[in-house]
Structure 1
Amino acid sequence: MKILAWPAYANTTGNPYNRLLSDALEAQGVDVHEFTPERALKGRYDLWHMHWPDDVLSYPSTARAAGMMSAVLALMAWARIRGTRIVWTVHDLGPHDNYHPLLERIFWNGFIPQVDGFISLSATGREMARAQHPMLNETPSKVVPHGHYRAAYPDPIPRAEGREALGLESDMPVILYIGRIRPYKNVGRLIRAFKTMDRPKARLVVAGNPVDGSLRESLQYVAASDPRVRLDLRFIPPDLVPTYMAATDLVALPYDNVLHSGAALLALSFNRPVMVPARGAMRELQEYVGSQWVHTFDGRLLASKLSEGLNWAMHTPRDSEAPLDLFGWDVLAERTIDLYRQVLQTRG
């Protein structure tokens, strides 16, 4: 089985998800090739597996977004004429930065009819995708959860070592946000909620790279008046992730709009309890791993909810490791290949 993956390995430095999936597929005999326009035009592939295809709409320039959209839709049509089938993994149900509402409608109207099979990271996500795009009700599909990151980063380190490296005292309650910072992730709201929380010894650490300079300046302004808030606004190299994870009591992800979360799986991969909004598939994640590992909150993140989450993280009994057997990449690769075979058998 020969597939074209978009991406397969190209985004390894930002998110190892695709590398881990591609490696697991290769280990089970699938021939995985990195997407390029030339390969889509000239190559012969059984399947083209697409992740985040709506990223073509992430350009602020309308002309560039329209050009990229048209090119992708045309490549899809050409590939299907030549016998390649299209599989889409539904990570999200639309771009987080919605610059072009009209183009987005045009894109989905052209994209969905060309999808021959789709994968969702959760049962919730599959039903939401079908509700938003009814044509998918007749399309082969499979639920394949987001895999864990235990093999993608250095091993966890002791709590004391992490605290010492970051200059944090052992008795300080520590909340961590880690990952790429975009407006919809509400890191500014997290900082404001923390600032009004009556916990003098608590610390908030924000580690991640803002998507633009304006967001960076906004976070620096909000955090400047509270010495309990520490910012590390850059891409966090993989060898530093275990340090941040070891030092924290709670990973807080106050997203405004979330379907699935790789950052939540990253926290659980390091056996850190995580706090997420009760939206998208977050309750489903809680059911998978247990309420002692995933704490959800409703509505806006307030100081009272953040304090409640911190108390939960520090005082709830839990095992030393989060139960992530369902998120092993070998298992997920098998389920992905099952969907590939189903699509190829129904192509006619």
Structure 2
Amino acid sequence: MLLALCLITAGVLLRQVDRLHFSARRPNTADAARLIALQRDRANNWTPTLLMAGQWIQIVGYWLLAKHGPLATVTAAAGVAVQFRHLQEVSHHAVHGVLARTRRANLLLAEAGAHLPLGLVPAAVRRRRHVRDHHPNATLATDPNLAELAAAGLRPGISRSRFNLALFHPLTPGGLRATTVGLASGLRPHPARCAAFALVPVAAYLTGGWAGMVAGFVAPRLLLYPLLAWWSLLVEHTWWDPEHRSGTPAEVEAGRCMRLYPRSRGLASLAAATWLPYGDLHHYAHSAHPGLRWDYLPALERHLPSPHFTPAALFAGQASVIRRHRAALT
């Protein structure tokens, strides 16, 4: 147990090297030009490498923790799911080319640290789908993310019961099938990718036994991490009732993005530490300036006008994200 806690702590501390490096001289609020100049000045390849290593050291710690009783097993499953979600967001910035200094380092870190061990599509494919297909077309009919939501049943005219079920889509039989099909389609043509992906559950088993493999890989990868990613998708945009605007990128994105928990520092901090990490809570600022690293998104957000929808909650309340989505669809 002590070794597991030490590894988790060591991973957290190692990740802070990257945060501290990029926080140097960071203003409280500034425009994109100033922040991009600071980002370029601080860009390097070594602190992102330590960041990725810290995430995996934490995961190994959770694998060790899983074999110390039922409570530890549940904690490990939740902890690994959160770390997988973090890896997804770190690699998201890599495909935007802002995690590390060079294009090669960005793709290498995305592949080695997230895409290969999690069984995601090649980073170059994700870059095409996300940077080229999603960002310019967010909330439009050609947006692949909108098609993903529709495949889960989130379409105009959906019933209330079907809508409520779709909120937990990754936990349903259809959602689990979509997750496994996505894994298979990304791995099938690439034997080397299959081998790299298979090493992770083997390592989890060798580290934490069956509890380590099931709670430290199978449940997080197939159920819990997809659920966290699904909820993050739901709070990125006002998918079905955006305000179509023209003007600067910030003005356009202000009409189709949202900012969750704008007045609750506690809920915002909890979300940023778990299911909306590495700037995903500030998706509006990211959409306005996708070339900006997560470290600088809060400062940019303070400089921008607020988006047209700033919900105080995900599920509950008149102004919650879910209530707005349901009204738009039903």
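With FRET efficiency 1/(1 + (r/R0)^6) of positions 238 and 278 (r between Cβ atoms, R0 = 35 Å, to 0.05) computed per structure, which member of 1, 2 shows the largest figure? Largest value of FRET efficiency 1/(1 + (r/R0)^6) of positions 238 and 278 (r between Cβ atoms, R0 = 35 Å, to 0.05): 2. Among the shown structures 1, 2, from which was the value -12000 of helix-only ellipticity at 222 nm (-39500 (n - 2.57) for each DSSP H run of 4 or more, over all residues; to 500) calculated? Among 1, 2, the structure yielding -12000 for helix-only ellipticity at 222 nm (-39500 (n - 2.57) for each DSSP H run of 4 or more, over all residues; to 500) is 1.
I have 0.35 for FRET efficiency 1/(1 + (r/R0)^6) of positions 86 and 206 (r between Cβ atoms, R0 = 35 Å, to 0.05), calculated from one of the structures 1, 2. Which structure is it?
Structure 1 accounts for this read-out.
Here the criterion is FRET efficiency 1/(1 + (r/R0)^6) of positions 182 and 198 (r between Cβ atoms, R0 = 25 Å, to 0.05), and among 1, 2 the highest value is seen for 2. So percent of Cα pairs over 21 Å apart, for residues 38-117 alone, computed for just one structure, reads 26; which one of 1, 2 is that? Source structure for this number: 1. When P(r) over Cα pairs in 5 Å bins from 0, in percent, for residues 166-317 alone is calculated, the result is 2, 9, 21, 24, 23, 15, 5, 1, 0; to which of the structures 1, 2 does this value belong? Of the options listed, only 1 reproduces it. Set 1, 2, criterion percent of Cα pairs over 32 Å apart, for residues 78-285 alone: the highest-scoring structure is 1.
For structures 1, 2, calculate distance in nm of label points 7 Å out along Cα→Cβ at positions 110 and 142 and state which one comes out highest.
For this comparison of distance in nm of label points 7 Å out along Cα→Cβ at positions 110 and 142, the top structure is 1.
A value of 21 was computed for relative contact order in percent (Cα under 8 Å, 6 or more apart); which of 1, 2 is the source structure? Source structure: 2. Cα Rg over 2.2 N^0.38 Å computed as 0.98: which structure among 1, 2? Going through each structure in turn, the value belongs to 2.
Laboratory data are not the source of any read-out in this text; all were calculated from the coordinates shown. Because the structure is a prediction, the values reported are computed rather than measured. Cβ atoms are built from the backbone, for glycine too; each structure is taken alone.
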